[in-house]
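So, here come the structures, one by one.
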Structure I
Amino acid sequence: MTGMAGRAVKTEAVVLRSMRYGEADRILHLYTPDRGRVSAIAKGVRRARSRFGGRLEPFFRLRIELHEGRSELLTVTGAQTVDGHASLRGDARALDAAARACDAVGRLFETSEPHPGVFNLLCRKLSLLNEQAAGAGRPSLGRSATLAFRLKLLIAAGLAPQLGACAACGESEHLVGFSGAAGGVVCGACEAASFPLEEQAYRFMADALGRPLGEAPEAPEPALSQVERAIAATLEHHAHVRLMPAAGASG
């Protein structure tokens, strides 16, 4: 039970967002393995002599200590860096991809319901981006990597698109379109409320769902556009969520 004085909470967390508040404070949106998304205030963090230094910035993975009182807003009382992802901070594309990943997690998993798998997936994504920015590892900065990450978030949200058979009637042949309302691919007889999903887009979705995050498949841009539309349609129909575009103009 939480008493008048509140209680201490210790957890790992990734900083999704950090916003200025008042003269010297910051409001943080954090994603944790056991408490989902939480918001916290870091008092005095913007002062030059703050004991937190620069470790409460977006994309830091932390061991964090919080004070939980009557307010929904927790108070940061301590923080140690697990991984600051220093390399991605010097790479504009890596920073952009990290922001899109954190934004997607924050929008799709905005409650306090725990999803340890989502936390681990986000940590892996940030590590891959950091490795790529440092000049190591497979490419993870582009649109295909972002869409592969989002497909895995759909699984975690219980919204994995049905790809093996028509989501409307169960037919396994002539799968020609995708319906967000039906939740997956549809056959020619059920395509009325769908949009075309070509073979390369279908294959990308199946491969991305079956491979580790660090082995995201590639596909031509028209196919990726269809994949992004399929993800967006699924989220809008079943989670009422809209995400940022998967990549900026530079891809």
Structure II
Amino acid sequence: MPLNQFSRTELIFGEAGMSRLYRASVAVFGIGGVGGYAVEALVRSGVGRVDLFDDDKICVTNLNRQLHATRKTVGMYKVDAAKERVLEINPDCVVNTFKVFYLPENAQETDLTPYDYIIDAIDTVSGKLELVMRATENNIPIISSMGAGNKVDAAALEVADIYDTQVCPLARVMRTELRKRGVPGLKVVYSQEAALTPQGDMRASCKTDCVCPPGVTRNCTHRRQIPGSNAFVPCAAGLIIAGEVAKDLAGLTTPQQ
């Protein structure tokens, strides 16, 4: 077989594993610091279809950590910028974009049944819970990102079942709510590092000196607190997630339902 862009990957996954990746369809909810890197790694691994869900636009404050955020893409929808990048890497990849803020109120508008795997990289607990519940009901493997904000130690990230997590406040909430709903397990990437306290509050400056692109309806002032972020912890979480998905899809591991 002639050399191609996935030849080095095939040395690890084998021809059968690469074939499974080519045929796979992955949905990524949240195309930010975590989700953007997950998309990148999956496409470079040979996944044949990625569907991107996010209604946000790229802000200048995203430049410190989001892969598709550049001076050129500020103001673009994140899903559009990510799609453009994906097709520059692999023009044969099928990319569908959905400008949607996934919540229980609109969840039924999204059909999850075409997907072989779902990545949850969204911020809201209600959206995360709804996505996990629907994936579980449809027997679709899902992996969920826990809190990556206000963290500086990428080495503290781990892959675990949600019921085996500790330290992370978001994981604690998810554990409680998923136990109430009878969900037996959920593969997550989480950090054992205690979150740092942000030095200051950006909400005040966002109210008086907002740099969000025109047309943004959900800006930083809607948050109780704007988390600090960096160029290494969110991206490391995204790459770990992509690695788990790729291994599961290629048959190197057994995906957790």
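Of the structures I, II, report the one carrying the highest value of FRET efficiency 1/(1 + (r/R0)^6) of positions 94 and 238 (r between Cβ atoms, R0 = 35 Å, to 0.05). Intermediate values should be presented prior to the final figure.
Values: I: 0.70; II: 0.95.
When FRET efficiency 1/(1 + (r/R0)^6) of positions 94 and 238 (r between Cβ atoms, R0 = 35 Å, to 0.05) is calculated for I, II, structure II comes out on top.
Looking at distance in nm of label points 7 Å out along Cα→Cβ at positions 126 and 198, point out which structure of I, II has the largest value.
On the way: I: 3.7; II: 2.1.
With respect to distance in nm of label points 7 Å out along Cα→Cβ at positions 126 and 198, the highest-scoring structure among I, II is I.
Given that Cα extents along the principal axes in Å, for residues 134-173 alone, derived from a single structure, equals 48, 23, 13, which label among I, II identifies that structure? Mind showing how you got there, number by number?
Values: I: 48, 23, 13; II: 36, 17, 16.
The structure behind it is I.
For Rg/Rh (Cα atoms, Kirkwood Rh), find whichever of I, II sits highest and give me its label. Working shown, then result.
Working: I: 1.04; II: 0.95.
Going through I, II one by one, Rg/Rh (Cα atoms, Kirkwood Rh) peaks for structure I.
On mean count of other Cβ atoms within 10 Å over residues 22-29, which of the structures labelled I, II is highest?
Working: I: 17.2; II: 21.1.
Going through I, II one by one, mean count of other Cβ atoms within 10 Å over residues 22-29 is largest in II.
Taking 15 as the value of relative contact order in percent (Cα under 8 Å, 6 or more apart) derived from one of the structures shown (I, II), identify that structure. Write out the running numbers ahead of the final one.
On the way: I: 15; II: 25.
Source structure: I.
When distance in nm of label points 7 Å out along Cα→Cβ at positions 6 and 86 is calculated, the result is 3.2; to which of the structures I, II does this value belong? Mind showing how you got there, number by number?
Values: I: 3.2; II: 1.5.
The structure behind it is I.
Bear in mind these aren't lab numbers, they're just calculated from the coordinates by the rules spelled out. Remember, predicted model here, so these are calculated numbers, not experimental data. Cβ atoms are built from the backbone, for glycine too; each structure is taken alone.
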